[in-house]
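Just so it is clear, none of the values below were taken in a lab; they were calculated from the coordinates. Remember, it's a predicted structure, so these values are computed and weren't measured experimentally. Cβ atoms are built from the backbone, for glycine too; each structure is taken alone.
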Structure I
Amino acid sequence: MGGVELVLPKEYGYVVIVLVLNFFLNFWMAGQVGKARKRYKVPYPTLYALESENKDAKLFNCVQRGHQNSLELMPTFCTLMILGGMRHPRATALLGLLYSVTRFFYFKGYATGDPQKRLTLGKFGFLALLGLLISTVSFGVNLLL
């Protein structure tokens, strides 16, 4: 039974750096949720505040939701980065950086308490994900050829 040899392009380091940057962005967002818990008096383990119990529930829930949505998309983002970067490391790193920057603005907009503000610049993150998907499909097709 033969082994598999994996040779990554030198530029794959950019992909790794962007993944680490995204980790720090997520860590920062988690800290913002922690601060919002204190500010709006939402104790653990409550995931979302109830408006019937907390006058600031919507403000807290917007901060929480901004982070939660980023967590929900993280497995997709990481998978597309890791795989797409094997064939297109520079393009993937740029798309990943664009995604991370737009995630920051998505979170900041959401945290205002007006969920529509998450889309001002945050909506462009979905274009970055589409680009990452294309680079991953390209990698998969190239493996088959």
Structure II
Amino acid sequence: MTYRFIKDRSGATAVEFAIVFWPLMLLLLGTVEIGRVLWTQTALDKTAMTVARCMGIRADGCATAGIYKPDLTVAFAKSEAGGWGISLTNQMISLSDDVACDELPGFSRVTLQTQIVSPLPFISTLLGSEQMSAEACFPRQADPA
């Protein structure tokens, strides 16, 4: 009777599946989550570039009659980030007009920051921070006289 029990393999597949399932799911979800975080960083970078350009060329979204308006620019930044599915508050947006970038004067600079929100706690540890940020500069046009 003991010999038949040792040769019986009817539950082996279920046990093997139970052993492999959780590491496999962690690998799959981790890959998806890292991809989502990298996508969010790319979206944040593109938003910062778009807002810096808007400030620099004095586009309608960031200026009135060619004169830079910070409140319009913050609203524009929130709108652009919202298009990517990123929610920004005023504290996450830093705008600087007529500053130096890479030691060259006359630029508009935008810095955006957001939290990394993930159901997998090791993602922020892997990336080394719970925050992600993006910065962009664009040459500034002079305000009309």
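Where does the value 2.8 come from, among I, II, when distance in nm of label points 7 Å out along Cα→Cβ at positions 20 and 44 is the thing being computed?
Details: I: 2.8; II: 3.7.
Label of the source structure: I.
From which structure (I, II) was distance in nm of label points 7 Å out along Cα→Cβ at positions 28 and 60 calculated, if the value obtained is 2.5? Answer by label: I.
For mean count of other Cβ atoms within 10 Å over residues 52-59, the calculated result is 21.9, so let me know which of I, II that is. Walk me through the intermediate numbers first.
Details: I: 13.5; II: 21.9.
Here the read-out was taken from II.
In this comparison of I, II, the computed figure -25000 for helix-only ellipticity at 222 nm (-39500 (n - 2.57) for each DSSP H run of 4 or more, over all residues; to 500) is attributed to I.
Where does the value 61, 35, 22 come from, among I, II, when Cα extents along the principal axes in Å is the thing being computed?
Working: I: 61, 35, 22; II: 100, 29, 20.
Answer by label: I.
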